[in-house]
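K.L.:
In what follows, structures are represented as structure tokens.
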Structure I
Amino acid sequence: MRCADLSIAGVAYRLPGTLPVADAIAAGAYDAAEQEANAYLSVTVADGEAPPDMAVAAGRLALRRSGVPAADVALLLHASARFQGIDYWPAASYVHREVLGDAVRRAPALDVQQMCDGALGALELAASYLAADPARRAALITTGDRMDGPGFDRWSADVRGIVYGDGGAAAVLVRDGGAPGGADGHGFARLLAVTTVVDTGLEGMYRGDLEFADAPGRPVDVRSRREAFATAIGGLPAQRIAAGLTEAVTATLDEAGLDLDDVTRFVFPNVGLQGLTNAYVRPLGITLERTAWEWGRRTGHVGAADQLTGLTHLVESGAVRPGDRVMLVGIGAGFAWTCALLELTETRGWPDVAEGGRTGG
């Protein structure tokens, strides 16, 4: 999808404090051999803070940074990968009320359940929603996940090469046309194009041979599920998985009329170093220095939030400047790959940037 007159006007994250990976190894929670390949430094760990509340904190800050009045938000999409704290309950409605207020009655509040591709999937949906009606001014995207608790081990629940952090993130997408400076919601990064590719034939990789249960609560063991899936089909389809990424990236670049060499920085899921190199850097033929690895190795894989936290970090730190292009790439079980390409048009020197980078609201 080629995008016209749509920009990001505000981004933010809420990340709790970090736990050094060395401490987890010393406590016997994480395998030293895996760490040698993954090279994580720390993960963000919430101390009782609920996922929707982290999304609310990020959403409030992103909206304040954007300069968009709550009444101008036409859509709120909340993405998550895990339990939001209450069963049989729409987290998006809570985020909507806490961030926009219950007087904003014509902005649908919807949950997006595309696992770790949720935020970028939501970005494409929001772009389509704004493009469909010129009267729609802005959309708010939030994420929030806490990757621990009964039945989920952040160090080993998923495949080798991924450890999970906690946190939330948000972005405000606007229709351009305001004055520079952000006072009325003028964007700082044009959305050039966004593409989603799905391959639901790979859905079983995260289901394995499990029977459907009557209620949630079973321990999550993705490694055994993938083994069962591989056994059933005679091996994991590595080329098929790689093809989804390549197709999404290529389609997005084609829509924008650009090449990989025209992209300044890439923000991928915060997987470990070996996985990042093998699944993203080498297949695309880019260098590690063009990624946000030095950021991601300090937070871990924060569910659906990685691309928005990485973008926020690049903007806050001044690592990207007007004219630079940033590619955000997401992948979610199911499977889905979403690629979004942004071009920075202005700098943003938000006065609320916290010491150490742990922003929140």
Structure II
Amino acid sequence: MKKNSIFYLSLCLIFTACGGQKKQDATTNSLIIPGTQWLDTNGNHINAHGGGILYHEGTYYWYGEYKGDSTYWNPKVPSWECYRTEAGGVSCYSSGDLVNWTFEGLVLKAEQNDTTSELHYSHVLERPKVIYNASTGTFVMWLHVDSHDYAKAAAGVAVCDSPTGDFQYLGSMRPNGQMSRDMTLFKDDDGRAYHIYSSENNQTLYISLLTDDYLQPSGIFTRNFVDQSREAPAVFKRKNKYYLLSSGCTGWDPNQAEYAMADSMLGAWTVMGNPCRGKDAGVTFYGQSTFVLPVAHQKDAYIALFDKWNKTDLIDSRYIWLPVAFKGDSIAIGWKEKWDLAKVFQ
């Protein structure tokens, strides 16, 4: 399934029957309300789809796809309902509390004029993730870079010396000589970083160890869930166990999530089944995984991030954030109409 879900976090933001919004002081917000409109501190919709979050020096940075306001169907991709918008680049929002987000701008801008550029707005820029390389002092972004018909199937890399600065695009590749579409990054406790991506026409999920500078594949990789058609990977670690959350491949339409566990990133993964519980768990609450965030300085505090895609109006895709619960090594993600992060993670 593909992407969309924004949620609205406010105790006091009120929607009228006709869909209008009353702007309030966003700093008073404390609730996460999955699947509703989520506004930034300026009262604008958060536009950061297929995203991931970096925690750096006391601040969270949310990077995502900046969607345009015109959605169209691409008839050149007959194998699925290829609704899309022109690529708007990669947006960044910052927060100290994970609820109130300030727009920092576009940190990787789409190219407006040069049609040969991989960043041209007519192309595809999806699922950006950023990690920090402490040894080089560099913020490294990987993202899915594609042609308008999804035939390129490549991974792009960009770098910056600031989490909110203008990232320099270094180019794209087919890592390990294979297709790369839906993807994520994972940085382990030992500083090693991994690129996890759907490959082989989305039939197989690759886990690829990156070089020490995080800019290239190291050549060490594994093929996982062969012929199982998994996409939208999200990886996290808890108590020396590794978890990989993913979705099936049903275009923009939702399907049942699945998670797997392993003792190492490059080890054998055991499929554990659907982690979702409650209302609409069989279709992942009408969302699709994009990231799992460990909450800083909190024990056993993890948030599963999903996009609730609106395929015919992609800019209005929304976000579903839900806490992850543990029973032994098993996980469960239960539906909540609204929740207070401070109370759930005490």
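Just so it is clear, none of the values below were taken in a lab; they were calculated from the coordinates. Bear in mind that the values here come from a model prediction, so they are computed numbers and not experimental data. Cβ atoms are built from the backbone, for glycine too; each structure is taken alone.
K.L.:
To test your reading of the models, identify which of I, II gives 0 for helix-only ellipticity at 222 nm (-39500 (n - 2.57) for each DSSP H run of 4 or more, over all residues; to 500) when calculated. Please list the in-between numbers first.
P.N.:
On the way: I: -8500; II: 0.
Structure II accounts for this read-out.
K.L.:
Further question on the same structure: Once distance in nm of label points 7 Å out along Cα→Cβ at positions 213 and 229 is calculated for every structure in I, II, which label goes with the largest value? If you can, show how the numbers build up before the last one.
P.N.:
Numbers: I: 1.8; II: 4.0.
When distance in nm of label points 7 Å out along Cα→Cβ at positions 213 and 229 is computed for each of I, II, structure II gives the biggest number.
K.L.:
Separate question: Comparing I, II, where is relative contact order in percent (Cα under 8 Å, 6 or more apart) highest?
P.N.:
When relative contact order in percent (Cα under 8 Å, 6 or more apart) is calculated for I, II, structure I comes out on top.
K.L.:
Assign the value 3.8, calculated as distance in nm of label points 7 Å out along Cα→Cβ at positions 69 and 117, to the correct structure from I, II.
P.N.:
Details: I: 3.8; II: 2.3.
Derived from I, not from the others.
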